[in-house]
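Trainee: Following this line, the structures themselves.
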Structure 1
Amino acid sequence: MGTYFAIVTCRNSEDDIHAALASLRNQTLAPQYVIVVDDGSTDNTSEILTQIRQNWRSLHVIRHNDLGYDIGRVVKNWNEAITYSRNKDLAHTTYHMIATDDTTYPPGYAKELVDFMDGNSSIAITSGNYTKYVPDKPHGAGRFVRNSFFEQTHWGGLYPELMGYESAILYESERLGHRYTILPDAKFHHSRPLGTHHKFYEFGASMKTLGYHPIFVWGRFAKYLATGEVTGRVGAFNMMYYYLSYKPKSVGYDRLYDDQLRRFVREIQKRRMLSALSGKKRRSIQQ
């Protein structure tokens, strides 16, 4: 059976971090180790982590000074945890799991996903689900990533430190001939409402950085507006506003992805739109 390690990022998480870590420790298929990156907490999170670590030898904690809240540091923290695991010569696992300070997982969650991925070698990324609807892509939290794929990516076994990194790695899996999916029956709990901090800013802006096809963007907006899925209706307007108004930077977290990936993303989206249109035409003829 495959093995995995888990990454947890947190900041001012004194109300949630204990439950989040307990849910990982209580997995029937336990992680080889868990790496927590405390991004400058100013509450009691640091003390809680110290207490938990006293009785959990495979829990590793990286602490940062307080630099204020910055969503862009999340992916940097992921990469820091991955680099830490390599520098400390921790066990090389089959998968890594992205967890958060505001998610909890039932005891059988990891085993269900690992069993599935063990039996489907073409799947590079998968997650369970915490929403009432079934999304078309794995969630960022609760996500399992196959390390043999991850180490072959354009970014050399790290995440791209650019806006839209969660989607970028999915498109990279397709570019390398893999697939991704979601297991809707593998439920987990997300305590913090989506969009609490960012108001779907990155949902819209990263569509620019990744080179999304404009028609695809408008289709997503229409779907979210009509159904209330993912963002909610207000969030759908926020997402579209940020897509239309965002101006990419020339360097740093807010810059565009390279032309090769942007072209691939747009081509994939064109194929999906044409496939959806063909399917509608076939159903119309059959009716």
Structure 2
Amino acid sequence: MIAKVGFIGVGAMGEPMAANLLRAGFAVQVMAHRNRAPVERLLAQGATEGETPRELGAHNDLVMVCISNDEAVRQVTLGKDGLVHAGHPGLIVVDASTISPLTSQEVAESLKEAGIHFLDAPISGGQGGAQAGTLSIMVGGPEDSYEQALPVLQAMGSSVTYIGANGSALVVKLSNNLIVGAMLTAISEGLTLAAKCGVEADVTQQVLSTATARSWILQERVPSSLLAGNLEPGFKLELMRKDMGLAQDLGHAAGVPMFLTALVHQLYTQAEGLGKGELDCFAISQLYTDATGVNLASGDQTQ
């Protein structure tokens, strides 16, 4: 039975996830990855602190990892002070990062040689889902390790689905994100077109939310982001660009044409090049509003 959980990467998503584990009664040990402030907040809620991944691996039954890219995951798992050096029989590592399925499989094999079980468990639901404990969590890896980790995952998500072998959950997550990235672009294009033609963005959003174009993004995210003029990052544009690139690479490796993903990836690359990478991924809309002079936040047709 898992009672002690280490958590590496307590950022925008990881901090509320770790807080939910504390509320569920798990003993949680955290370490700073980039920013110390979330660690201090979690310590105030009852967490303890470790200095290295090796330490967290030695002192816990399961270690959650929630960081930004392939190289960071390799470092905390296989690096000099990585989890691979502190494994003990039965240790489970659960990686909630969105990385290449191929990288995840490589890490899983290396940890397996050290007797450590590895699960890829990418998440969807944004900061709101992380705070509410309603994330959708996809899991790939050994099924017996998944069954052991399930109570931990259920403390952070309302939908936990076992997909299959290592890397399979990341395939599903990248499929999700390439669809989301394309939807954000299409919604931005549609709302800008309507606004430029004289229809206020909030009116268009209300109508489309009950029409065949309706979606969770159009119904929930557009009002709280575009219409509110709020591009504070729930999921950074630079991370969406990264995920679209990973999806392209996976498609290339699998022999799947990625026509739309390639185009949308270029739009996110342009937006990041224009300095929008730290904004929310819905900042892709600014490619359209900057080009046309409309203001989706206020509903005015001109700036």
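Trainee: Computing relative contact order in percent (Cα under 8 Å, 6 or more apart) gives 17 for which of 1, 2? Numbers along the way, then the final one.
Mentor: Numbers: 1: 17; 2: 14.
Source structure: 1.
Trainee: Ranked by distance in nm of label points 7 Å out along Cα→Cβ at positions 31 and 159, which of 1, 2 sits at the highest value? Don't jump to the answer; show the numbers that get you there.
Mentor: On the way: 1: 1.3; 2: 3.3.
For this comparison of distance in nm of label points 7 Å out along Cα→Cβ at positions 31 and 159, the top structure is 2.
Trainee: Out of 1, 2, which one gives 10.5, 29 for Rg and Dmax of the Cα atoms in Å, for residues 55-110 alone as computed from the coordinates? Could the numbers behind the result be given before it?
Mentor: Details: 1: 13.3, 37; 2: 10.5, 29.
So the calculation was done on 2.
Trainee: With mean count of other Cβ atoms within 10 Å over residues 7-14 computed per structure, which member of 1, 2 shows the largest figure? Display every interim value, and only then the final one.
Mentor: Values: 1: 22.5; 2: 25.0.
Ranking 1, 2 on mean count of other Cβ atoms within 10 Å over residues 7-14, first place is 2.
Trainee: Kindly point out which one of 1, 2 the value 17.6 was derived from, the read-out being mean count of other Cβ atoms within 10 Å over residues 39-46.
Mentor: On the way: 1: 17.6; 2: 14.1.
It traces back to 1.
Every number here is computed from the coordinates shown, using simple stated rules; none is lab data. Everything numeric here is computed off the predicted structure, so don't read it as measured data. Cβ atoms are built from the backbone, for glycine too; each structure is taken alone.
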